[in-house]
Structure I
Amino acid sequence: MQQSISLKLNRLDWILLAIIASVVFWLFTKESGTLAYHWQWSRTFDLLFTRKPDGSLPYFFDGVFSTLRLTFWGMLFALLFGVLLGLGRRSSLAIIRSLSNSYIQLIRNIPPLVFIFIFYFFIANQLVPLLGLESLLRDHNGNINALQSFLFGSANLWENLASGVLCIGMISAAYIGEVVRSGLDTIPRGQHEAAKSLGLSTWHRYRYIIAPQVFKVITPPLAGQCISLVKDSSIISLISIQELTFVGTEIANSSGMIFEIWIVVAFCYFILCFTLSRLFAYWERDNTAV
């Protein structure tokens with residue numbers, strides 16, 4: 001096993017490993033007066049795993065589960081909306097192409113933070129009453145079952161969850177739309193013409209001929225965008241949605257254990273993103289084999 005791994009390392013790999021090892025060695029051997037910091041890992045974990053007074057999950061884990069909910073629902077919304085945008089870019093109707101292209105160009109060319117502030121403080125405040133969702137998102141009596149609690153969290157935070165999901169979903173959908181559009185452009189026109197000559201409907205043409213080919217092409221960039229969505233969910237903390245970054249900020253500021261808390265937060269994001277990358281890698285390898 002070690003021999004097979006070492007054969008894959010070229011000279012540049014060894015140089016990079018040597019640089020990393022040198023930096024790590026320097027950090028550990030540096031004078032204590034220069035990097036003086038009193039690590040408090042035991043106190044950190046006691047704080048993170050301490051249950052709330054009512055006996056419920058620790059506050060930190062509320063943030064972890066909130067990030068998972070934001071990621072899941074945001075990714076689902078982004079994939080559905082992004083596919084529609086990608087198909088809209090290839091529509092035969094000029095108005096649909098124009099609307100899809102305008103939306104994608106608008107989202108891709110303004111900072112995500114600016115979009116989130118505009119959406120949350122202006123559009124969301126007008127959108128909830130317009131859709132008649134006040135009774136569900138704002139005036140809910142708070143009585144929910146275990147499944148609703150698991151999928152959506154506390155009822156008094158449903159409006160925040162909906163706003164966060166829409167924010168990160170609408171941003172990611174613009175990029176996913178371009179990924180889908182580029183995948184559709186790789187399919188030769190002859191594939192469409194052959195499917196039409198067989199008498200296949202538009203649905204069956206895309207379902208059985210176009211979609212499988214497009215999916216193989218777009219899996220790598222789609223994986224990267226989904227992983228970026230997990231990291232981009234940290235921006236939602238700026239509009240007071242209690243996800244992982246928001247909770248980490250509050251705990252770090254109140255306890256004074258800045259480095260320990262943020263290292264744990266970074267590790268949680270790494271686990272989420274690394275798990276997704278492995279799942280997509282397995283998925284891509286499985287599709288390639290087929």
Structure II
Amino acid sequence: MPLDSVIDPREPFLDYIVLDVFTDTPFQGNPLAVFPEAGALCTSVMQRIAREFNLSETVFMTATAMPGIFDLRIFTPHQELPFAGHPTIGAAWLLRRIGWHDDQTPLILREKAGEVPIRFDGEHAWLSTPQPLSIAPSTLTRATAASLLGLSPESIIDDPVVGASCGTPFHLIGLSSVDTLGDVQANPSLLPAALKAEHGANLYLYVQESASTVRARKLRINDQVVEDPATGSAAAPLAGYLALQSHETGTLEYTITQGIEMSRPSRIGVLVEKAEQRVTALHVGGTAVVISEGRLRL
């Protein structure tokens with residue numbers, strides 16, 4: 001017997017949709033809540049809603065007067081983000097699914113970090129990163145990274161660790177084997193000594209299994225350790241960094257598998273455009289699946 005709505009229709013409410021992103025299988029990938037018509041909400045209410053849902057990110061969309069251009073705001077339960085991959089891919093995929101975007105008009109999502117162009121290839125949505133690749137030595141050394149992760153220094157392949165960003169900075173930590181990836185036991189109490197003045201750390205741990213395939217884990221460490229099953233904003237700079245180590249040029253394709261250790265396997269595609277020894281563009285792609293939809297009482 002179907003349930004009648006328990007929300008009084010005279011009270012204000014917003015429709016939302018929950019997706020699993022970077023997968024086409026329910027209960028895998030990275031969950032995302034999307035509010036397609038959020039133009040009337042202020043920042044503080046968006047933050048409270050994101051805290052209520054308590055997913056890694058919640059997205060609030062607003063259509064603009066210009067065809068194919070939508071404003072996108074991304075919130076974790078604790079803060080707003082200037083850019084993130086899985087919310088961007090999920091929102092773009094959903095816009096086409098609900099018929100708000102055709103395949104003819106160029107699609108642009110305006111985020112805090114800048115305009116993010118979107119294209120579609122079958123069921124896959126592809127974003128172009130809003131900022132170019134930047135790479136610099138991390139504040140982590142091999143020894144401090146190993147200590148922080150509960151590993152031996154020999155398990156870390158780079159010294160110093162690499163720092164990279166396409167809008168959100170990450171410490172890219174290459175590990176020696178997939179078994180080592182599963183052995184990580186991060187200790188938040190060691191973070192202040194490892195990073196000195198930096199509060200909190202986004203760590204992207206990876207093992208390059210072949211020239212084009214990578215296994216990864218993403219950890220956010222401050223006073224606790226939070227793992228993410230799929231992180232497009234980390235996959236992009238990692239693929240760019242790996243492309244710079246390659247002798248190949250042109251368009252290099254990478255497939256990054258993440259979330260295995262969380263039992264939420266995710267598949268992230270990255271295309272790196274490389275000319276000589278310079279990355280000229282980065283594109284992150286994936287699909288999504290609708291899990292639920294509902295109404296939120298305001």
Matching 1.4 (distance in nm of label points 7 Å out along Cα→Cβ at positions 55 and 127, computed) against labels I, II points to structure II
Ranked by relative contact order in percent (Cα under 8 Å, 6 or more apart), the structure on top of I, II with the greatest value is I
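Supply the structure label, taken from I, II, corresponding to volume of the Cα convex hull per residue in Å³ with the calculated value 230.
I
Out of I, II, which one gives -23500 for helix-only ellipticity at 222 nm (-39500 (n - 2.57) for each DSSP H run of 4 or more, over all residues; to 500) as computed from the coordinates?
I
No value in this document is a laboratory result; all are computed from the given coordinates. The model shown is predicted, which means the values in this text are computed figures rather than measured ones. Cβ atoms are built from the backbone, for glycine too; each structure is taken alone.
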